[in-house]
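Pasting the structures in now, so scroll down.
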Structure 1
Amino acid sequence: MFIKSRLKPLAKKRLGQHFLNSIYIARKIVNFADIKEEVVIEIGAGKGMLTRELAKKARIVYAVEIDPECATILKDKALNNVKIINADFLDLNLKEYAGSVIVGNIPYSITTKIIEKLVKDRESFQKAFLTIQKEYGERLLAQPGSTGYSSITCYVNYYFNVFKGFVIPPSFFSPAPKVSSIVIGLMHKEPPFLLDDEIEFFNFIKGIFRYRRKILKNALINYFGSLLVELSHPILYKRPEQLHLNDFFNLYKDLKSIEKFKEQ
């Protein structure tokens with residue numbers, strides 16, 4: 001097992017560090033991820049609370065930690081099947097760890113960047129289990145018509161099935177964050193439709209969601225700056241937050257045929 005160290009790294013605010021302080025929660029995360037003799041990449045190993053529990057089930061754990069102080073302490077007390085990588089996960093080449101399972105407690109401030117990397121490198125890992133801010137997690141899990149439904153919901157759910165794990169109160173971290181966290185799972189899925197330009201499509205959805213409270217017809221006027229009179233669509237009198245991903249796709253296809261859209 002890990003050897004106890006006298007050194008106790010302090011959480012650094014600039015890195016958004018909140019160290020997990022509960023073995024019970026660490027084990028619960030590992031059980032939710034259903035780790036079985038797999039290669040695991042841990043994002044933000046911190047003090048090693050989750051690392052230790054992952055190592056009991058995984059074939060090997062690559063514990064990625066950006067903080068040199070934490071990384072040094074982790075190296076001093078690591079198990080044989082734990083490899084400490086002192087680096088920023090955002091810079092990690094996941095192709096070198098193809099077929100891995102990703103697990104991690106994510107700093108709230110870089111959650112979107114982590115999600116974008118996982119989408120970009122989705123062919124390089126099996127599945128991912130992330131502890132993130134509860135409000136953000138609820139957005140990923142949201143259904144059309146609900147308060148949390150947004151462009152990031154559409155973006156992530158195009159590529160992954162999102163599963164709810166459990167909520168973690170602030171007291172299970174040191175220092176305690178101001179809000180609760182939630183554990184979610186991301187599993188690969190076949191995209192519901194094929195896109196010629198994924199970036200353009202999701203930028204379109206993001207732009208429309210700026211006017212989420214307006215009916216879609218008015219949202220399009222605000223987004224494009226003029227009324228697209230050529231378009232006649234039954235969903236134009238719904239709000240963006242009421243549309244399913246397929247609705248956005250059908251609208252997008254119709255707009256692609258209009259010259260004013262092509263000029264945007």
Structure 2
Amino acid sequence: MNNLVHPNDALFKGEKAFPVIPSCEHFAGSEKLILKALQIQAELGPIFNITCDCEDGAAAGQEREHAEMIVRVLNSEANVHKMAGVRIHDYTHAAWRQDVDIFVKNIGELVAYITIPKSTNAAQVREMISYIQNKCRECGIQREIPIHVLIETHGALHEVFEIAALPWIQVLDFGLMDFVSGHHGAIPASAMRSPGQFEHRLLARAKAEVVAAALMHGIVPAHNVSLDLKNVEATFNDASRARNEFGFLRMWS
């Protein structure tokens with residue numbers, strides 16, 4: 001009689017293990033909201049990440065001051081669990097290199113990750129990651145800073161598998177609102193909420209592509225925020241559908 005083989009030994013184990021990170025990520029764009037989020041994190045424990053936002057948080061002309069504020073807050077005692085990352089400006093914005101310079105130099109050893117938004121192709125992401133890597137070497141940073149990449153444009157979705165293969169990437173985020181906006185009305189605004197965000201064919205296809213690319217390369221796919229945050233049941237249902245129907249392993253708050 002043949003010896004039985006346990007499924008753990010018989011089944012394909014995959015090619016790359018996923019990083020173990022929280023399943024929830026909260027965005028905050030002002031000093032007040034960042035401090036509030038850090039306070040909640042300190043009370044609840046290290047169960048979610050906080051993304052300190054430069055892209056939507058910094059007022060025009062105040063990009064340096066905003067980045068320096070984030071550095072000050074994350075270097076303070078308020079950052080108990082050291083689980084806060086940053087979202088820098090996009091490739092077309094003049095401040096993205098300045099953001100990287102400030103963050104790598106001042107919090108390169110403690111920032112949880114750097115999020116890259118609104119790329120339109122893999123070449124842009126590759127250049128931004130290369131700049132971050134070079135700045136880390138220049139500043140003597142001994143670690144790989146995890147990179148999160150937002151997939152929220154036609155071009156990024158078209159090259160999502162190439163993007164997912166780039167170094168240092170930990171998470172692929174799906175950006176629903178900008179992706180819908182980029183369709184110039186072809187996708188109705190109602191599809192930014194449930195059930196449309198899961199059932200519209202173009203959105204379902206986009207989400208499936210992002211998840212497939214992420215899982216293929218052993219990185220975490222993250223789902224967009226629910227717009228019904230005040231409705232606990234709706235938020236739970238959105239998270240459940242994202243996880244069970246599409247395979248997302250993380251979601252924005």
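Every number in this text was worked out from the coordinates using simple rules, so none of it is lab data. Model, not experiment: these values are computed from the prediction. Cβ atoms are built from the backbone, for glycine too; each structure is taken alone.
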Worksheet item: Of the structures labelled 1, 2, which one yields 41, 18, 15 when semi-axes √(5λ) of the Cα gyration tensor in Å is computed from its coordinates?
Response: 1
Worksheet entry | For mean count of other Cβ atoms within 10 Å over residues 175-182 computed as 15.8, the structure of 1, 2 it came from | 1
Worksheet item: When you work out distance in nm of label points 7 Å out along Cα→Cβ at positions 47 and 167 for each of the structures 1, 2, which one comes out largest?
Response: 2
Worksheet item: Hey, helix-only ellipticity at 222 nm (-39500 (n - 2.57) for each DSSP H run of 4 or more, over all residues; to 500) derived from one of 1, 2 reads -10000; which structure?
Response: 1
